[in-house]
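Engineer: Below: a set of structures, written as structure tokens.
Every read-out reported here was derived from the displayed coordinates using simple, explicitly stated rules and does not represent laboratory data. These numbers come from a predicted model, not from an experiment. Cβ atoms are built from the backbone, for glycine too; each structure is taken alone.
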Structure I
Amino acid sequence: MSRLGAARALPAVALGLAAVLYASWLLGPLLNPSLGLLDGYASELAARDQPYHLVFRLADLVTGVLAAATGVALARRARGWLRRAWWGLIAFGVMTGLDGTVTSLDCATTTDVRCGRLEELGELSLRHAAHKFTSSLAIAGVVLSLLALLAALRGARFRWGLLVAAVLLVGTAGTMAEAVRPDALLGAWQRVQLLGVSGWLLLAAAVARPPRSGTDPPPGAGVTTAAGRDTGS
């Protein structure tokens, strides 16, 4: 592969890596068995009082940096719906990076009774309280980007996008319902949502992948028509 070809492939590689890193919660049962795979919110693995919390915080930080930087690079060359999709990617990246740094949780509220009580009393830190805000904005960025991608894509990628949207919708709806009336399924619903996010990142990676023909325009720009729709399958 030429240097130019390798440079054009970087956005797709970065987003593929971000999709893998965003699934770091799969390491939960190995690094923090007390929370497990389906117990509580995945972000609680990165709470400051949890074992190996730096692993999960670093995964969020790197995911955010990769997503935001790639989104900026792609948005500069895109137009129409794809440009909106990359702006959503940037929003997700910035908010996820904040989740892994300045707004990480103080403790695991769903599994630690004392922590939950302190949260109810408003005695936890401001960064802890801000976590819900940054996490919600991150998911809003995902939804914005995914809707824009669906508007831009056709063929197999559009069908892939519909599947990702269905998983994300089910997971988000279930997570919101459990947030109002929590029970043992809280962790399960959120993990479905997180799978949807990783699926969206993989879809974005496929869209960002450069065309095989060396004469085609760069990813995120020339693969679209004037109306902003993907001309590929």
Structure II
Amino acid sequence: MPLRLFFYINEILREHIKNLKKEDKKNKKGFNVPAVIPIVLYNATREWNAPRYFKDIVNKSELFGENIVNFKYELFDVNHQYAKEDLIKNNNITSAIFLLDQKVEPLEFLDRLKAVALEFNKLTDTQKMILKHWIRNTVDETIAENAVEILDTNKEGVEKMVANNAFMIEEMKEKVEKETRKQERELRKQDKIEIAKNLMDILDNETIALKTGLSVEEVAKIRVKN
């Protein structure tokens, strides 16, 4: 990461120099460049472990003291640096996005969305529009539009809409779990069939059924097809 940021800083400064007016380029005495502050916004669940200082990726940097390029980038680790309570207390657009961007279960996401709708009363209309745009482009599409509707509704309707969406999410979760269990059963059944096929040449149907857990009728059908 430090090397990538170093390249970004160079490109920003290169673009700045390229766009300078001719008279500014000639002004050697008063020439300066803008400050470039490298910042990393990180929202993965694994904790950040890359070096924060550029010198830490330079081979034998300790031999060169202050004679090598060095900088430290700012890190915003969404999932590990900020507690839910602190983000709600901050009551601004950045903390609202961080609160909703943390990796949580869908029902917890809805609870946080309710907190934004009811407690983030300092957001301007423009900031609310930005937040809704972020939700549409970031949150799972199955709940994104409902999330936007919750933010648009009045305070009296927030609790009801959150409860309705929570029920919908529970239904979706049960459906996924049911489908997953069905797929697992089918995979186990397929494994048993493959084992049965490999035993056809050496065992009778009753013994294969006993060893695989298949019925004798199922084994007989596999033998006919095989």
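Engineer: Where does the value -0.83, -0.91, -1.16 come from, among I, II, when log10 I(q)/I(0) by the Debye sum over Cα atoms at q = 0.15, 0.18, 0.25 Å⁻¹, for residues 17-96 alone is the thing being computed?
Structural biologist: II
Engineer: Out of I, II, which structure matches 2.8 when distance in nm of label points 7 Å out along Cα→Cβ at positions 33 and 185 is calculated?
Structural biologist: This figure was derived from I.
Engineer: One of I, II was used to compute semi-axes √(5λ) of the Cα gyration tensor in Å, and the answer was 34, 17, 15. Which one was it?
Structural biologist: Computing semi-axes √(5λ) of the Cα gyration tensor in Å on every structure in I, II gives 34, 17, 15 only for I.
Engineer: Could you figure out which one of I, II the value 5.9 for distance in nm of label points 7 Å out along Cα→Cβ at positions 161 and 209 was computed from?
Structural biologist: Matching structure: II.
Engineer: May I pose another question? Thinking of I, II, which structure, once relative contact order in percent (Cα under 8 Å, 6 or more apart) is computed, gives back 27?
Structural biologist: Going label by label, the one that fits is I.
Engineer: Here's something else I'd like to know. I have -22000 for helix-only ellipticity at 222 nm (-39500 (n - 2.57) for each DSSP H run of 4 or more, over all residues; to 500), calculated from one of the structures I, II. Which structure is it?
Structural biologist: For helix-only ellipticity at 222 nm (-39500 (n - 2.57) for each DSSP H run of 4 or more, over all residues; to 500), the value -22000 is produced by structure I.
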